[in-house]
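There are structures below to look over.
Values in this text are rule-based calculations from the coordinates and carry no lab data. Treat the numbers as computed from the prediction; the structure is a model and nothing was measured. Cβ atoms are built from the backbone, for glycine too; each structure is taken alone.
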Structure 1
Amino acid sequence: MPHQVIKLTAEGSVGDLAHITDLVKDKGLNIVAIGGGEGVIPGDEPNEFVEVGVISMVVEPDDEETTDDLVDALRELELDNNRHLTDVEVLPGIHIALKPVVGELNRAVVAIGNINIRGIVTLGDFLSESHVLLGFASGDVETAEERLRQAEIKIVPYEAEHEEENPA
């Protein structure tokens, strides 16, 4: 199974990352890539704003049983002030390797076009390429992958991601 993006959303997210990473650690999982940010959206009242944090991460191992167990635990995770994560999603990912050229990520996302990229995580730079995992809704993966291939964006097959782990 290719890597997946686990995307978490929390309202009023100060300190939540510590709770999330503590849970992942206690499950014996390794966070191999993580990204996120904080945004502000209008609240229910006039001139009211709510802080919303979104975290996208990749964990290993990420087999189906382990991921399901982690997602269940994240959904039950109690945050400060009796809050819970607003949303927890598992998004199938497409691992792309981008040339070290200005605008290469832009070229990839333009090729994807009108398909919503639900999460993005940088996996680091290897062999003069920037590796990125794009998360999509399940029904969009095949079309997004086809569009990336047509644009000649390098897609890293799952097997290649694990060659070092299983030498011949």
Structure 2
Amino acid sequence: MSIYEFTVEDAKGGQVPLENYRGKPLLIVNTASKCGFTPQYKGLQELYQQWHDQGFEILAFPCNQFGNQEPGTNAEVQQFCQLNYGVTFPVFGKLEVNGKNAHPLYKYLCAEKRGLLGGAIEWNFTKFLVDREGNVVERFASKVTPDKLSPEIAKLVASQPVSS
């Protein structure tokens, strides 16, 4: 199993198969607009600009499960990210990352790389690094800022996809 078996909703309610990202190193992040970690959007955008030309993608998933820190609509989230941080990476539709209504993608991510609370996501801006084959290779806590991820991203970008 890999992340390519999942489909997510974009901000307009359309279905996006993660198969579309096959062969690309990914950083998957649960985000929120009213969180102490929200300024990480700036660092995420910098990572995206640094590595995107080499195939790297960031997939952001807004979530309102932590302190009601993402109360807006999908359209409001999009506007916030673009106006305040100039975000150009995909920011998908809101979803849940924990509990019985957790999106299947997040159930999978948490099963693959456990954190401080076992499988559960501790807070907004938990990050998962995924290799070109769709394998979850690392999990980073909210407090790990995007600039600290560059060495790990460099390794994944340098690796070549396994030919099928």
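Quick notes on this one:
- Comparison of 1, 2 by mean count of other Cβ atoms within 10 Å over residues 8-15 - largest value held by: 1
- If P(r) over Cα pairs in 5 Å bins from 0, in percent is computed and equals 2, 9, 20, 24, 23, 16, 6, 1, 0, the structure in 1, 2: 2
- Computed 4, 16, 26, 27, 20, 6, 1 for P(r) over Cα pairs in 5 Å bins from 0, in percent, for residues 88-151 alone - originating structure among 1, 2: 2
- Structure from which 2.4 was derived, distance in nm of label points 7 Å out along Cα→Cβ at positions 40 and 56, options 1, 2: 1
- Which entry (1, 2) yields the derived value 1.4 for distance in nm of label points 7 Å out along Cα→Cβ at positions 112 and 144: 2
- Structure responsible for 4.1, with distance in nm of label points 7 Å out along Cα→Cβ at positions 64 and 128 calculated and labels 1, 2 on offer: 1
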